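Structures given as structure tokens follow.
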Structure P
Amino acid sequence: MNQDKVKENLLKIEDAPLEFSLVFSGKKSKKVNGLYKPASREIIIHNRNFQEDDTGRNLLLYTAIHEYAHHLHACANGGKLSSRAHSSEFWAIFHALLEKAEAKKIYNDVFSVSPELLKLTEMIRAKYLANNGALVKEMGKHLLKAHDLCTGIGVRFEDYVDRMLRIPRTAANMAIKMFEYDIAPEVGADKMRFLAGIRSEETREAAQKALIKGKSPDTVKIQVRNKGKDKDEDQKEKLEKEKARLERTIASLSKRLDEVNRELVKKDW
């Protein structure tokens, strides 16, 4: 697979708003497999890091897609990248590209080649992520009961959390929300905390479904953030329309007020 073919595959996955170049360095690097230069919009792949077989070619494509995600991220920001290149926005772009590449049979999931790793992954998800999530959710149930008992005897629940349980108040409140919102333990405690922080029930349920389906946390976070921006835009549009209506009403009333004043001046009451 030469550099032209790799670029062709990248464009098949998703077209780029800005032109870019992709070159093989012909070198082996111990530090990185590839890099992206936003100033020149150049993707450099250290192709000698990869074996000349199907596995090696797939890993090379994985690296190329990673660097291409940097280019698309830069395109979305006017051709520039911030000092924090690996942001949530980047990971969301990268993971979306990988999904598209898999669907188009251009790339195979690099983690699926090892049956032993897949088996271990399922064990970690079932035994640790789900169980940990269930324990935190159950703790939220008991914390809610403790809150009611504290209220019953006239003491502050926050003081009970500080002095008796000795855990952060934010952690206690999040656990209670996990229970009250009935968040699915299978996503794991960390993602449950993320979901508990979403106020909108509709948005929270959509985010939970996406996580259960296998979407990456960064992808879901960006989706939630963009949905919030859409709502802000909708609210802004509503306020602007209301402002225009009020201005028209004020103008009409002002005109009528001028007419009434003129009538009062004309007539001798």
Structure Q
Amino acid sequence: MISALILTYNEEQDLPGCLDSLAWCDDIHVLDSGSTDATQEIAAARGAHVTTRVFDNFAAQRNAGMQLPFKYPWIFVLDADERPTPALSAEMPRVIAAAAPNVAAFRLRRRDFLWGTWLKHAQLTPFYIRLFRAGHVHYTRDVNEVAEIDGDTLSLAAPLDHLAFSKGISYWMDKHNKYASFEAELLVNGGATQNASLRQALFASDFHDRRVAQKAIFYKLPLRPLIKWGYMMFLRGAILDGRAGITYATLQSFYEFLIETKRREILRRRACLPL
């Protein structure tokens, strides 16, 4: 009833566990960005369909993935460091069997982990749309992509687990350094703030739409790294997640600092000022 799509790049460490968590699925597709490790070999050996595509940006990669020849009309999309819980694996077939024709997607709660601790309070965006009816989703935004749904979206009760730091802090920082470059370009070009509608941020009926507008407004604020740290620590309650929560809030604030620093660097370069 459900096909699975895993997006990969050098995921030989995490891919086996991800495939284990999808043992119930008989149509698994891996869209790989040209891994240089054993990712493709592992996927093929486990019976997954492997497709290679040169990476250009995150939205384009996911849109390309949604065009693969899936066996079933519903597609579950995940990354190699994510694991559907047994409860989620059991819930998904039930809900799609009962879904009305106007339902095009399901939103679920993702649980991010650091050092074995669920970042229950620190996690900024716990809700993601990951189960789609084929042909009813289109991704926009080059990084931290946004799923636009043609149809209604409902919610799932069971969670998806995300081992965000499975490869260590250094890997997380390297990855977010690259993300920061994308985000800085979007800021300079206006793409990061084009949906900054206060009305949408406060009153949009869909959580996903509110979140997009809130993020756009946030990018207009001064002192974003400090605001983000204070918000995560004391309003979201990251401190309640202990050392893991405090560490995560600090890392996220540093990520915001990188984005802003890279934005300023781009502007100086374009103005031909010394770096």
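Where does the value 3.0 come from, among P, Q, when distance in nm of label points 7 Å out along Cα→Cβ at positions 138 and 162 is the thing being computed?
Values: P: 3.0; Q: 2.5.
The structure behind it is P.
Of the structures P, Q, report the one carrying the highest value of distance in nm of label points 7 Å out along Cα→Cβ at positions 34 and 218.
Values: P: 1.5; Q: 3.2.
Evaluating distance in nm of label points 7 Å out along Cα→Cβ at positions 34 and 218 on every structure, the highest lands on Q.
With distance in nm of label points 7 Å out along Cα→Cβ at positions 226 and 250 derived from the coordinates and found to be 1.9, which of P, Q does the value describe? Working shown, then result.
On the way: P: 3.7; Q: 1.9.
It traces back to Q.
By the measure mean count of other Cβ atoms within 10 Å over residues 58-65, tell me the structure among P, Q with the highest figure.
Structure P comes out on top.
Out of P, Q, which one gives -0.66 for log10 I(q)/I(0) by the Debye sum over Cα atoms at q = 0.09 Å⁻¹ as computed from the coordinates? Show your work: numbers first, answer last.
Values: P: -0.66; Q: -0.44.
Going label by label, the one that fits is P.
Comparing P, Q, where is relative contact order in percent (Cα under 8 Å, 6 or more apart) highest? Could the numbers behind the result be given before it?
Values: P: 13; Q: 17.
Top value of relative contact order in percent (Cα under 8 Å, 6 or more apart), among P, Q, belongs to structure Q.
Can you spot which of P, Q the value -12500 was calculated from, given it is helix-only ellipticity at 222 nm (-39500 (n - 2.57) for each DSSP H run of 4 or more, over all residues; to 500)? Could you put the intermediate results ahead of the total?
On the way: P: -20500; Q: -12500.
Source structure: Q.
Have a look at P, Q and say which one yields 1.48 for Cα Rg over 2.2 N^0.38 Å, for residues 74-201 alone, as calculated. Spell out each step's value before the answer.
Working: P: 1.48; Q: 1.17.
Matching structure: P.
Taking FRET efficiency 1/(1 + (r/R0)^6) of positions 98 and 178 (r between Cβ atoms, R0 = 25 Å, to 0.05) for each of P, Q, which is largest? Please list the in-between numbers first.
Details: P: 0.25; Q: 0.05.
Largest one: structure P.
Bear in mind these aren't lab numbers, they're just calculated from the coordinates by the rules spelled out. Given the structure is predicted, the values throughout are model-derived calculations rather than measurements. Cβ atoms are built from the backbone, for glycine too; each structure is taken alone.
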